[in-house]
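Structures follow.
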Structure P
Amino acid sequence: MEANHVEIRHLTNQDMVELREASEQVYQTGPLLTWTADIVDTLLTKFPEGQICVCVDGKVVGCAFSLIIDYSKFSDDHTYEQIISGFSFDNHDPNGDVLYGIEVFIHPDYRGLRLARRLYDVRKELCENLNLRAIMAGGRMPNYEQHADKLSAKQYIEKVKRKELYDPVLSFQLANGFHVRKLLKGYIPGDVESQEYATLLEWLNIYYTKSVKLINAPKSEVRLGLVQWQMRSMENIEKLFEQMEFFVDAVSDYKSDFILFPELFAAPLMAHYNHLSVTESIRQLAKYTETIRDKFIDFAIAYNINIITGSMPYLINGKLYNSGFLCRRDGSWEQYDKVHVTPAEKRNWAMTGGNKVEVFDTDCGKIGIMICYDVEFPEYARLLSDQGMNILFVPFLTDTQNGYTRVRHCAMARAIENECYVAIAGAVGNLARVNNMDIQYAQSALFTPSDFAFPTTGIKAEATPNSEMLLIVDVDLDALKELHTHGSVHTMKDRRHDVYQLSLLNPPKKKK
């Protein structure tokens, strides 16, 4: 095939018809999917700069697709499916360090023009311009099937390296400056030509410079303060503020990064409205919410601590929510709502559930916040974990030991399932003259995954049951990174996306 004009450029959705035609010529059979319009559209939405095509005389005849990943989240034994995550490409991380090649192909009619080499040169240029550490990819070995009865996969690779044998993929990669980092087994199930083997290939960017943050660098050791709050009679909101500040001050003295208050900790103020129905009295309590929030914001700045305010009733456009606020120490704040309200909250207070499932960025990494009953829904926590959550905070309020047991055991399960830390904080004591809020039971705690780097019980620390106190505890975020890759089990990575999937109906918008 002759060519009068060759162009390398970024792929667009308008190229889809020609791209699909080339794809079908390459993958007439085999385990790899042809690249559909929906899949390519997802890829272009996630990382348009990484999708490159080659045009001959104006026609798209090949492509090179890639993602940016945080390679520390994967081991060298990963699979293709773990990288592409069911073609959702959720592992794309603009803050990652590796450009991962997920596809390269050239229409069979246009081979021999060295178009793949041009694509690889542009991919290297992209890696350098993005200041990424390396390009990595899993390379198939399509000729290995012809030699599998005589050579092991390792022997086959060595012979290809010495140019005693030719493999269309591996020989090309070696000629383009890649080295074989590892032999992978089961990289693409059903790849008969490669006998399901692949080479983990790496090209190092010699121009990469690791930027070092001299200040405000991400922390690996994070200190948490969990408030086990005593319900007590309070004359007015100023008394509430005094008790709030006492705990914030105490936790700040220990240089904590976060303080967590319980669910509905301001309930003592409802005593002034006990003559009203329970539905009306909690709406009266909601009138204090913005004032309490603003006080917490002041405390966060003054005491240099991130405050998770537990929860408060919040009236918005006539609907009552169970809401709280993340008040960061830089003065910014965000709201979170209880998504699953309990039958009692619906029946007695006519509460409405929120509809946002999102993580929050902090100076200590990404966190999730779920209010009490929410922690009993495992899919909710899993969706937060998929968004990068490392610490899950659960403010709760339970009246009986039965209710507390549900929260506690579900929180422990969430820590194991999602390979994260889970902090819970509740209120204790009796609250006289407040209808529907008479008794409380709590034991605040910090739960961990259950593996060798963590306590064997999965309990890092716990408070004395039913006593007002503070729990100060440190968590190691680097230990989670190690767990994700080298743990006894890989709960997050080993999910069967080919059998089941979990997704949000209304994904949160990316924050600027």
Structure Q
Amino acid sequence: MKNRFLSALSLILVFAVVFGSFTFASAEETAEQDDSAPFRIHVTVNGDAKSERGFCWYTKAETDSLVEIEGVDPANITYEDVFEWEGNFCHKAKVTGLEPGAEYTYTVGSRDSRSEEGRFVTDDGDSSFEFIAIADVQASSAENFEKGANTLKAALKTLPGAEFILNAGDYTNDSTNEEWNLYAASFDAINLQYTHVPVSGNHDGFGCEYWFNNMFNLDTTESVQVKDGVNYSFDYGNAHIAVLNTNDLISVTIPQLKWLRNDMNSTDKDWKIIAMHKSPYTLGKDGKWPDAMYLQQSLTKVADECGVDLIISGHDHQYLRTKRLKGNKLDDNGATYVLLGTAGSKRYEVRKFLADSFMNTKFINTLIIQKGGYGNYWNGEDFESTKEENIGGCFNTISIDGGTLTFNSYILSDELTDESGERLITNTDTFTLEKETGKNEITFTGDNTTSEFEYAIGLIPSVAALAGYAFGIWLPKFLFIVPRILESVIVDDTF
């Protein structure tokens, strides 16, 4: 009797496994074949961070668009026309009338297919908030996108109270459908849960026109153009954040600098922050070109004039923090520039020939380099000091509480683990900025939009300024260090 029971039980288990596997495979196949399923889902700051958000997602088939937010009247959600982009269909929507300081759950998709449930929080308008900043995932394989996603997961574990995620650009390497799909496979689950603040990198907009603007739903009303990126700004708490597009004529055009000056002068928020992709202060491989040096002259001048406190950037795949600078000189009343490091696995070593030629090493407070398997860092004299824990994906946390801004940079180790067996997270840099609040005043109240005609006219002096700087200042400096460059190429195989 017992043997018969065991035989029957075994037969039942066999059928369960077979049909269970069949059912699972069928569901998986159905999911793969569901061309109406939403993917590449982003919720972005779009307008007033206290009451508005933008939504963008894609489907393989042309469907209707539907956003459902718990507790929000559907009449507060407006939709753009669905359009085809590179073989998929882009959906955009915007919600208004949200409550400040509230948490919302939502789904996106169509009447026939919905996303997993997502969430986001709105700005409560007070002077205390936190966010995460990363840069340069710049992957092209599933493995490397997953490494970038793991870095961001470590950031969220480190700062669970983060209200939004700022990505300083270069989401993918070549901005192709295949790469954006791989990005979505690794990041969509994270992006569903947080408001996103995207910055256009050169791999997102330079030579891949309109990709950036079509991946997100941003407030483009004041953007000087949207062909290779978007510039926009928003208030959050007691901070004003301007996002620049450094693909704009390889660096920044005069119309965009004018927009930035007006934008920063139109706020009385206590903290003024600029986020962009390319960095004016770097010792990475891109620091030797005219666009970086041009930013040292043009961008920094506007930042100085407008009392900007913090400028964060990416592009050169190493972590670098300057001391406070004003007029390209050390000044305790100046701004702090931070090159955010890379959340991914593509890392740049120092170009030593740039030291004290294109960048004054006296400006460096902290510098961490990971190329070649060495966790090098700047010790105030050279770049040869090493720490194994410095090798990994970099993420950064920013906390603002009234007149105190606290910045922390971390590295999620590639190989090392902590006592619990988890990948080691090391706090590699920390600093605090202090200021007296309530002192900024609004000095610009006009129209800050740029017409197509104004932008076109502005390109003429922009080209002249960039060319004049390139040939008048950059080229003589570059020619002067050619012997050091040749030595670097021959000895270190680095250019």
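Coordinate-derived values only; no laboratory data. Source: prediction; values computed, not measured. Cβ atoms are built from the backbone, for glycine too; each structure is taken alone.
Give the label, chosen from P, Q, of the structure having the highest value of percent of Cα pairs over 39 Å apart.
P
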Worksheet item: Can you tell which of P, Q yields 6.6 when distance in nm of label points 7 Å out along Cα→Cβ at positions 103 and 239 is derived from it?
Response: P
Response to the item:
If you rank structures P, Q by mean count of other Cβ atoms within 10 Å over residues 271-278, the highest one is Q
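Computing mean count of other Cβ atoms within 10 Å over residues 95-102 for each of P, Q, which one ends up highest? Mind dumping the intermediate values first?
On the way: P: 20.1; Q: 15.8.
Sorting by mean count of other Cβ atoms within 10 Å over residues 95-102 in descending order puts P first.
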